[in-house]
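Structures given as structure tokens follow.
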Structure 1
């Protein structure tokens, strides 16, 4: 960012980008004013441990916390693909040898709205493309990018290289903004979010969108970013070329 001429900036991430902005927040480099995440890592340690083990929830959870716990149980029960990529990423030769194999692997992510596979099935029955929704062609474009660049296997290595937790609080203390999408792996309760990010500058629950928020609901995400960072922009006019 310094080479580009920016002395102050913000960062946004979802999916693996959410891990990146959390780590940026921990490093707190000079110039980083705040981060925004649409997959917040806010789960308390006791809740995280119980959910990963498939145990009963810790006592005393509020209604929205219990709902988030049930969503975490679902998520941890459906991440076999991630565990395999974390253990043996270089054995996934089938997704480099067959476009059908690659498509099947990429479609089976199964977030709360069954995206992206659900979009393909729906596109068979309706005209493509209500605004902000994934269409069949958009799904095929994404798969094609992996196929033409032959990056299905190499992209899997990130699961092997990463050694941190997924949804557990990381200890980020710089300003953080959070948008909760209903189709995310779990809907982060405000109570957990405020504890995980003590310098929380924005928290909002939106009505639609899932795990791939920037892809599924780009306009809505852009509006959230403008709202999240508006207070920062007001005090930073003239800081950088853009």
Structure 2
């Protein structure tokens, strides 16, 4: 895509909406779902909705990574294509917002910098919840400026049923960093972006794995002519 995709106009006031809710006397809660979203799929959407329901989030911000730190030197679809797919996938849920914050920032994408920028923009009283995969919780202690992440956001570790959380909990406990982590069990996490890319590149259907609007975009723009490389699950800028 050559560019020009933008947020749905009715959602341009999401920052103001959170400010109003924060001023009402109760905490306003914003979920941040970062990832490469190459492509976004139903596992992302189900996880975000469950986080909203279980944690009382007011909104979930879907934030495609601009230049993911762990993806340097590897092929990733253009930022505009990934944003367009994210916008299409989230358009029918009033609690979801697609953001251009990371794709418009120059340089390598780091979660700590994103959280700093959100905190700068948002009014006091807005609580941040950073949603990632439970697998990534193991590695988050080594992410760039991990201590800042811990002070600015509650971590939400999404996991598939039967996943052993002891590794993640041990990594957090052994880090010496004061992370606040909540865990969600999400059945749809068996889906991955790399699986969709592989199916699309081999001519197999990805129907029911992502939104029909996203499938139409992939087909129209000829994305995933070749299978993408396997990505670490929801790492810093992953998925």
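Just so it is clear, none of the values below were taken in a lab; they were calculated from the coordinates. It should be emphasised that the depicted structure is a prediction, and the values quoted were computed from it without experimental measurement. Cβ atoms are built from the backbone, for glycine too; each structure is taken alone.
Assorted remarks:
- Computing Cα extents along the principal axes in Å across structures 1, 2 gives 49, 42, 33 for structure 2.
- Sorting 1, 2 by mean count of other Cβ atoms within 10 Å over residues 24-31 from high to low puts 2 first, with the largest value.
- Label whose coordinates, when helix-only ellipticity at 222 nm (-39500 (n - 2.57) for each DSSP H run of 4 or more, over all residues; to 500) is calculated, return -11000 (choices 1, 2): 2
- Parent structure of the calculated result 1.02, given that Cα Rg over 2.2 N^0.38 Å, for residues 32-151 alone is the read-out and 1, 2 the choices: 2
- Highest-scoring label, criterion being FRET efficiency 1/(1 + (r/R0)^6) of positions 104 and 200 (r between Cβ atoms, R0 = 25 Å, to 0.05), among 1, 2: 2
- Between structures 1, 2, the greatest calculated value of mean count of other Cβ atoms within 10 Å over residues 56-63 is seen in 2.
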